[in-house]
Structure I
Amino acid sequence: MTKSNEEILNESRIQAYQTTTELHKYFLSWRDKLLAGYLAILAALSIAFNWAKSSQTNFKAWVWIIGLFSILLTIFFWLLEYRNRHLYRACQNVAQNLEKQMCLTSEDNCGIYNELNRSTKKSFINHSLLMDLFFAIACLSLIVLTILFLYSIL
């Protein structure tokens, strides 16, 4: 028995949906890894700062180096998060389109990605906004702390 064109098309859609879902999970896991990596490096820099403060080294030079590096690091990880956001949102959009094509009802909210995209558009607060706020606050805090430490030791 041969398959109809519609059956072949549906099988292709299901396979594309499974692949897109796996990619979506993969790119979301990057967000966790980026945040964990950023916090680990920031913790190491704070240990280095504490060491420089307690040792007899040139503390002023270390404040500049550690402060500037922390600020640049924050901007770098923020840009990585922003780029990653586009990747997993692309997966969400592709999965949403596939869900609409495979949906057996006439409802627009058929499937998890349709619901996810619909609820994201309705809500003001989402993970991306929270990540932006986190990195913005971290960057501004590091700038202020670096200036305060430099000013206090001049």
Structure II
Amino acid sequence: MLAIRAFLVERSLTTKEFCEKSGMPANTLYKIMSRKREDFMISNLRKLIWAMRKIDEANGEDRIAVITARGALDTLRREVTAEGKPKPILIREYPAMTIEEEIIQGIRAEREKMKGIVCGPIAANTLEKVVRIPVTALQFEEEALLKAISKLARKI
């Protein structure tokens, strides 16, 4: 039920607004979110999923997936502005610790209607062959690399 809360927060929606768009009674959604009702009907689950998809499609927001280690994701902002785009681009985090996890998360991101993927260079090569959305590999810049080297130098 944390996923529902995160969905609402990411889209700046109140529970009431969500209920109006989904057709779900507010008290049912409150019970689901508070875990007072863990055995809810499948029809309510369908309404939740349908409403989430409808809201995302109606917003027409550009959303990209960033697939990398949890530590790097914790430093990211939730949205970025891009040149030539009137609205900010939303960033969705997909944590992965191995190349296999990156590929799985990339497929998941495509299924969740992300517009593009940013991931590690090795996984990017594979994902470009598997998914139908744009994939960009993370580039390590010299400044970040030198900072890491100097940090390590202080430890040895």
Structure III
Amino acid sequence: MIIDSLNEFADAVSVAAAAGTALIGNVIDLGATPQDLGNGKPMYLVITVPTAIITGGAAGTIAFSLASDAQAAIAVDGTATNHITTDTFVTDDIALAALQAGTTAFVGALPTGAGKAYERYLGVLAIIGTTTVTAGAINAFLTYDPSAWKAYADAVN
């Protein structure tokens, strides 16, 4: 499978940040009147972890949200439209198994139909609670077939 760079939010983008909500990586411009994102086919959000996500000593939490907004700088104050939120992961100075390097943290279908309408810009938010994330990075992208997705080292595929 080839990942279309226009459907990629993050490619080894750091999630190290203080507690709060932050926009991670790029946004996708869905156009002035967003419609069916998959043109009749289900699309999936995939979030992988190329660098283990940890906090410095004290346990903290991190979750990810696929959100849309009318502005490219997607709001992190809760006013953006939330479409998907992952489970909340608890981590400390030793990364949780789901947040170790080389793991897939989330795969989920984008909501369709009578759900919340997509606004013009689509992006991924990191929701960090309790304490600062001191290290870690994610890859996040959209794909039609998550089962065929496979990571390759740069220039190896």
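With helix-only ellipticity at 222 nm (-39500 (n - 2.57) for each DSSP H run of 4 or more, over all residues; to 500) coming out at -16000, pick the structure among I, II, III it was computed from. Computed on structure II. Assuming -0.22, -0.58, -1.39 is log10 I(q)/I(0) by the Debye sum over Cα atoms at q = 0.08, 0.13, 0.21 Å⁻¹ as calculated from a single structure, say which of I, II, III it is. Structure III accounts for this read-out. To which of I, II, III does the computed value 31 (relative contact order in percent (Cα under 8 Å, 6 or more apart)) belong? Computed on structure I.
Values in this text are rule-based calculations from the coordinates and carry no lab data. It should be emphasised that the depicted structure is a prediction, and the values quoted were computed from it without experimental measurement.
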